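What follows are several structures.
Read-outs: derived from the displayed coordinates by stated rules, not from any lab. Quantities reported herein were computed from a predicted structural model and do not represent experimental measurements. Cβ atoms are built from the backbone, for glycine too; each structure is taken alone.
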Structure P
Amino acid sequence: MGRTVRDALVTALDNLGKKGLKKFRNKLNDWEIKRGYNKIPRGQLEDTDPEDIADLIRKYYTDSYGIEVTLAVLDAIDEKKVAEDLRADLGNVNSPPEPVPTREHFVIEHREDLISRMSLVSPILDDLLGKNLLTDEQYDIVRSKPTSQEKMRELYSYVRSWGDKDKDKLYEALEKHNSPLIQDLKKKNLKRA
């Protein structure tokens with residue numbers, strides 16, 4: 001009997017260490033779950049070890065969606081190396097249930113470039129406020145930051161919790177107000193494919 005999805009999840013969660021595991025549990029508690037699935041109750045996740053967490057993920061989300069959630073949460077807490085190792089480990093699993101998503105949403109995949117290269121943030125914020133993706137308070141907080149990079153970093157603190165449809169609206173605003181940058185990042189995607 002070879003490796004299982006549970007084995008891969010346990011290994012990944014073990015690799016987080018105590019502090020990382022706590023961050024993972026907290027973010028998993030707040031994660032937006034697809035319709036048709038129930039969130040793991042907060043009380044069940046408290047003081048759990050990697051094996052218990054892996055079992056809860058599989059119980060509440062099944063193997064395929066559980067992997068998707070785990071990878072997204074790992075990326076959200078900046079545990080990119082652990083997420084990368086999990087993806088590689090899943091290649092050793094006997095008959096994976098479904099292919100694991102390898103591509104993140106464009107605005108997440110290109111987060112670093114969008115933060116460092118975006119020069120005009122205000123029109124994007126105006127669009128997002130107009131589409132009710134930002135509250136007035138969030139809008140004011142982002143606008144108060146002194147540099148474009150800090151504005152984009154603050155904006156991304158909200159974007160992490162958005163679903164794909166909301167991220168699509170951000171993408172549209174970015175493309176509308178900085179098409180050359182978006183086209184350049186699309187070319188990078190084509191070169192990688």
Structure Q
Amino acid sequence: MAAPPEVTTKNLTGKYIMNKTLSDDSDDILKLQGVSWFKRRAISMFTLTLGVKHYTDEGGFEHVDIQQTLSGGISGTDEYRTLDWEERNQSNDVFGAVIAQSKRIKVEEVDDEFLKSGWTEDTVEDGLILAVAWSDTPKSGLEWKAELTWGFEVLNGERRYARHVKFTSSDKKDGPIFKHLYYDYAGPS
């Protein structure tokens with residue numbers, strides 16, 4: 001279902017279901033992040049739902065809290081993003097030890113053409129969410145970095161929540177991997 005115009009990068013609160021038909025397959029990224037074949041197969045079989053709560057705290061910082069649920073009500077990896085560009089250590093059972101930071105950014109401030117192109121006018125006006133995560137190499141033994149921009153695109157005539165992913169890894173010598181992830185809006189959360 002298309003996202004309504006009142007749902008923007010300034011207010012992402014709602015429920016979103018990953019559209020596997022429209023999204024690029026991300027198995028190659030998961031493999032380079034050290035996710036086992038078994039977990040990657042399980043992930044590919046389930047549908048991912050994001051329950052998003054977007055708010056501003058008393059200090060004026062934006063937060064985007066995301067509860068991930070897989071088909072059948074199985075809990076996924078939750079994301080807690082504070083849009084202040086501070087580095088935060090995280091650890092979860094899918095990606096292991098990672099460091100992440102997030103902020104709101106103007107489209108013209110994004111360096112990579114893939115990460116900054118294709119967004120709706122309201123996304124350009126309000127700004128993208130830039131989320132960057134990388135392996136905590138001393139703890140994980142891996143070296144990778146994922147840069148994501150979040151916003152809205154019009155795809156096949158429908159306005160959709162989207163993420164653009166640029167992924168680099170020391171194990172992939174021929175350049176970054178670029179992926180589009182698209183979500184169906186499923187109403188308020």
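Of the structures labelled P, Q, one was used to calculate distance in nm of label points 7 Å out along Cα→Cβ at positions 81 and 161, giving 1.0. Name it.
Values: P: 2.9; Q: 1.0.
Structure of origin is Q.
Could you figure out which one of P, Q the value -21000 for helix-only ellipticity at 222 nm (-39500 (n - 2.57) for each DSSP H run of 4 or more, over all residues; to 500) was computed from? Clearly, the read-out refers to P.
Assuming 1.09 is Rg/Rh (Cα atoms, Kirkwood Rh), for residues 41-128 alone as calculated from a single structure, say which of P, Q it is. Considering all the candidates, the number was obtained from P. Identify which of structures P, Q gives the largest calculated value of FRET efficiency 1/(1 + (r/R0)^6) of positions 9 and 89 (r between Cβ atoms, R0 = 25 Å, to 0.05). Answer by largest value of FRET efficiency 1/(1 + (r/R0)^6) of positions 9 and 89 (r between Cβ atoms, R0 = 25 Å, to 0.05): P. Taking Rg/Rh (Cα atoms, Kirkwood Rh) as the criterion, the highest value among P, Q goes to P. Calculated for structures P, Q, relative contact order in percent (Cα under 8 Å, 6 or more apart) is largest in Q. Of structures P, Q, the largest value of FRET efficiency 1/(1 + (r/R0)^6) of positions 73 and 137 (r between Cβ atoms, R0 = 35 Å, to 0.05) belongs to P.
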